[in-house]
Structure I
Amino acid sequence: MFIVLTFSISIYSQPTPEKKLGAWYMLDANHKVSEAFSIKTGFQLRTFEVFDNMNVLFYYTGINYHLNKKTTLTFAYCYLDIDRTFIISGENHLYENRPYEQISYRHKISNLPIYHRLRLEHRFLNFKRTNSLNNRFRYKLGTKIELNKTFFMNVNNEFFANLEGKVFTENRFYAALGINIFDDDNIQIGYLNHEINKQNLNRIQVGLFFKTDLRKGK
């Protein structure tokens, strides 16, 4: 009886991500190699709490083809180590290999800049030696408004649609203040509301975004 009671208390006392303010820390780079092509690289650390309890380690790289000034095509690969031991004890690492195809488009409505991002992802999941494949579609709609030469606002919303199983399980709303460091480099500090699997998560997001030009003589 004592063992059963202890086990029950342990289950119900597990912390829930919805009660914690977590964080996403991001490093995103774009490296120009020609007029038409660039290489993207990046890293993310996502935590259940601001400075503690890792949730996701996220690495990615890819190739951008700049069709014109408004349209970019991307093929990329991501690797994720997803750790859920903050919620459930035991072996709860999920490893994911994720190639994806993407198209980005920018335009203006009156004087308001608008950007769209459509992405098709192929998620190869490995959990407890069990492999599965999940394909999903993502669409992001947002705006980046220049306040002056130093500051800007970035606001967007992205919804997710699985192509197998339950269709709508995730949505992300993001609002941030950006600070231009140099012409192509900036820091963004903002708030992310992440709805996923019937959970509503609140996250601080801090990102460093920069560009380099690898062309000879540049």
Structure II
Amino acid sequence: MKFTIFGASGGTGLQLIDQAIIKGHTVKASVRAADRIPFTREGLTVVEGNVFSEEDVGSAVEGQDAVFVALGATAGSPSDLCLRGTRSIVNAMRRHKVKRLVVLTGFGTSRESRNQLGIGMRMIVKLVSLITFREFYDKERQDGIVRKSGLDWTIVQPSRLTNEPGKGRYKHGAFTPSMLAKISRDDVARFMIDSVEHARYIKQSSFIHD
């Protein structure tokens, strides 16, 4: 399959590239600067572009089978990076008739999914939202854009992300995770690719932890 990855230079984005190539897919990695991808792979094309530019985004998604979004705020990035970037991606996908979209958001950043949590976890999510207000609010609005997109979307909401090696097994779906739950970026990337390969969680969100 032909994939495009936005946020490709981040920790999860790099895992998405590596795992997709290993599984025999071809990848377009959309980044602000090509040197942000620290490796080359057969089947990987690195494209420079601005995620706020629908022309740049359109070039990256045209003719692809699926799009992965792993955008995240970094020092100096706009406070609405995920909202504006995802809106640009959604518009370009509609224009080029690319339907499959998998978006990495944050734990509890979906109002709908928060209703599945117990009172203790909802209180923790509320505390996190207050501490990381800018990032949390941006992810919450990103979630809304995806749900209203009309595309075949999947929203992935991981527990605390780590850089540990993946275990290759994890819990996913609608459930109340432990307060100490965590998940490696390796396993998150594996789950995101699997959801496309096996057409899982279409128009649904999923928590995930190990």
- Test item: Rg/Rh (Cα atoms, Kirkwood Rh), for residues 30-109 alone calculated as 0.96, pick one of I, II: II
- When you work out relative contact order in percent (Cα under 8 Å, 6 or more apart) for each of the structures I, II, which one comes out largest? II
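Match the computed value 1.00 of FRET efficiency 1/(1 + (r/R0)^6) of positions 166 and 182 (r between Cβ atoms, R0 = 35 Å, to 0.05) to one of the structures I, II, and report its label.
Going label by label, the one that fits is II.
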- Across I, II, distance in nm of label points 7 Å out along Cα→Cβ at positions 22 and 62 reaches its greatest value in structure II
- Task: Assuming -1500 is helix-only ellipticity at 222 nm (-39500 (n - 2.57) for each DSSP H run of 4 or more, over all residues; to 500) as calculated from a single structure, say which of I, II it is.
- Result: I
- Message: Can you rank I, II by distance in nm of label points 7 Å out along Cα→Cβ at positions 134 and 158 and just name the one with the largest value?
- Response: II
- Note on the structure: When volume of the Cα convex hull per residue in Å³ is calculated for structures I, II, the one with the largest value is I
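No lab work stands behind these numbers, since they all come straight from the coordinates. None of the values given here were measured: they were computed from a predicted structure. Cβ atoms are built from the backbone, for glycine too; each structure is taken alone.
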